[in-house]
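Engineer: Some structures to go through are shown next.
Laboratory data are not the source of any read-out in this text; all were calculated from the coordinates shown. These numbers come from a predicted model, not from an experiment. Cβ atoms are built from the backbone, for glycine too; each structure is taken alone.
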Structure I
Amino acid sequence: MDRRDFLKNTVAGGVGLGMLGAAGGAQAAQGPAPGGKVPRRQLGATGADVPILLMGGTQKFDDRYDKTLHRAFELGVDYIDTAREYAQGQAQKTIGTFMKQVGDRKKMWVTSKATLVGADATPEGFRTGVDQCLEGLETDYLDMFFMHMITDERLFGPDFIRTSEELKKAGKIRFFGFSCHDGNSAELMAAAAKMGGGVDAIMFRYNFREYGDVALNKAIDACKAAGIGLIAMKTQASVPADLDAVVEFRSQDFTLGQAKLKAVWADERIDAAVSAMTNVNLVTENTAAAMSPVKLSMNEFMQLNRLAALTAHAHCLGCKQRCEPRANGLRIADTLRYLMYHECYGETDEARALYRALPRKARDFKAIDLSEATAACPQGIRIAERLAQARHVLTA
């Protein structure tokens, strides 16, 4: 049995999994201390401090009174990250309602983003994206504007930096940066660090699965030295819940979700982590982890390492430059991301809409030999099986 089969069968069949848990009983999530607030760190060289836990604003919140947003704000999570595209534009509208309820715009840090592709990937498209975000949020300015999900360093090149400076002078944005989570994130971050200014912050995928990535660590170091603020996203490195349970994570202090966040905050180069907290219970759990002075033990880190190894086959790193050139135009990374939205986040309608929007050539794999693409995957993902699963659940 090869390594790939061993890992898959171990997870599926539970062979020997009882040996992997650490000593000690599993601990339920503890609430934050009464009156406590989430700690803060300075965001790069901006001079502004932000909570180490940020509210991810991907969903449509209650436009009358959203308990999740208000509870998070009460506990010090005053930074909301959203985007023009989230929830078909409804996320921004409902966050705008919340901002009015807070009453003082200066008490909030609001980041929004726009995805610029094709004909929109111009400085004029940048200005339009900012204006649309301002309109959706019903606010006069953004604390941060991110170019969203970029894969091309041209989108923070000289033309865009000049435009960002113009928008800053006009009072429409305070800071400028980009988000990235494809396979070339390290290269983009390294390029931003070499510029000598212009990019204030970067949001990038960073979690317990990626600590050994040499190129990414060098890029993080370079960004830190350049004064670029660093915000971690995708910190839970999600796989379906039954696989997340494979290690039977045990701790006297933290749940598995809390431990994943604590592992990111243990890296002092990271200024904050964004989390899509969809209910008050998640706010309670995550803010408690942020406020806790207890650090992860080596045993807890080792459990996360084992989890990363045993579930690698179910978690796409987005490194599409490895597999997709061998797949005749298939959008493998996008398809697996949409499948993850369904399996891990419960966002089935959104996942189906995104999947159906892919060109037919980008998702029709029936006549394509995927053996080379599969061999190129560093995670050992059985690509044909996962694409078939995506087709089954996302076209239903």
Structure II
Amino acid sequence: MRAHSNAIDSRSSSQGHFKHWAMVFVAMVSLLISNGMTLTALTAFDSSLLAEFSDWSRGDLKLRGLITLVVTGLLAPFVGIIIDRIGVKLLIMAGSVILAFATFAYGYITDITHMYLIHMAFGVVLLCCGLNVAVILVSNWFVKFRGTGIGIAVMGTSLGGAILAPIFGGWIADGVHWRDAFQMAAIIPSALLILATFMVKNRPSDIGALPFGVNASASAEEQNVASQGVEYRDALKTRSFWSIACIAMLTFYCLLGLQANLILHLQDVGFDIGAAAAGLSMLFTPALVGKFAFGLIADRIQGKKVLYANLFLMLLGLLWLIVADKATVLFSVAIVGFAWGGFYTLFQLNAIECFGLKASGKLLGTITVLDAFGGGLGIFITGMMFDIYGSYQPAFIVFAVLVSIALLLITQIKKHA
């Protein structure tokens, strides 16, 4: 028995650690492609769509984001149950196929209802290969360095905007018609399909390995980190759970409302389409730094102090954004992006650390109901407020108020697992 434990431990240390970090890489690519092509980089096509469909208002266009996230929110609890039962591999594969077909179909829309139907499919994509899937995949493979792993994985949400938006915007600036650009973009999800098919394993036990940080001499219960934590029904009774869910809803309203309308806002203040699309990276590139840096910090510093600091910095950036002009707007956006990146990583990690992995699929799925509705409303209402006021300034004021409320709600979170 001792020799067997040593053999497992040796295999975990030599080959297993590479596989652990490979799961982090796949999770990051999954978020890069799924979020980038359904939410963030997609906005590079906004001005082209509004120019061709001149009878659409910005509110009409941004309703698509609400549709995507309402579908995500409504189906999230059911997909959470599927994750807990069968794992994430098949879901990522299915999501990549749906994304490829939906993106290709985008190039053929002739009516706004066609676009809305495609965005319903995008909602399914976010469930299959979006945030919850990525966080659970990494959490199953890591105990030690879990914060770092999640921090690297969720960098994918920022990479989607930082990498794909300038590419899509560059295509438009170079004269590629938006319909052709969508059909070109439909090739991208094939990379995720290949990675999921040949690399993803739902749990370390699938290949006879252990989660990073679990010793082979530990008991079977300690080795099975996926079985540890608070029961779903018990978590729902806590103030911590509902505080986490409400914070998610409020902050996602602000961040998704900002990123979905940022390119149009930058064009309003004087940027051309190429520069505006590149300007979106000023939200996501600092977020990359924040996600990675605070993922490392989370493995060393416990508690909520860093969460407070992240949201306070995000609030300062939003207050500056309210009064920013062309010369300063990108600086305010960068502050918001950096703060959001750090908060995003720590928030996901705290949700797992607070309740454990036992019912993580259902719990994160339930939280997704609220954050998806919040994010969708942020995208839609921000566009509608522009139609009413002719400016995004009132919407930015709403963002600042909501982040202030989220700051207060952090006081209600405590660890239960």
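Engineer: To test your reading of the models, identify which of I, II gives -24500 for helix-only ellipticity at 222 nm (-39500 (n - 2.57) for each DSSP H run of 4 or more, over all residues; to 500) when calculated.
Structural biologist: Working: I: -12000; II: -24500.
Working through the options, I get structure II.
Engineer: Here's another thing I want to ask about it. To which of I, II does the computed value 28 (relative contact order in percent (Cα under 8 Å, 6 or more apart)) belong?
Structural biologist: Details: I: 19; II: 28.
Derived from II, not from the others.
Engineer: Given structures I, II, which gives the highest value for mean count of other Cβ atoms within 10 Å over residues 201-208?
Structural biologist: Numbers: I: 24.0; II: 16.1.
Largest calculated value belongs to I.
Engineer: Work out which structure the value 120 belongs to, where volume of the Cα convex hull per residue in Å³ was derived from one of I, II.
Structural biologist: Numbers: I: 141; II: 120.
Going label by label, the one that fits is II.
Engineer: Still on this structure, please answer the following. Given a value of 26, 49, 24, 0 for P(r) over Cα pairs in 10 Å bins from 0, in percent, for residues 65-104 alone, point me to the structure among I, II it was derived from. Please list the in-between numbers first.
Structural biologist: On the way: I: 28, 58, 14; II: 26, 49, 24, 0.
It was calculated from structure II.
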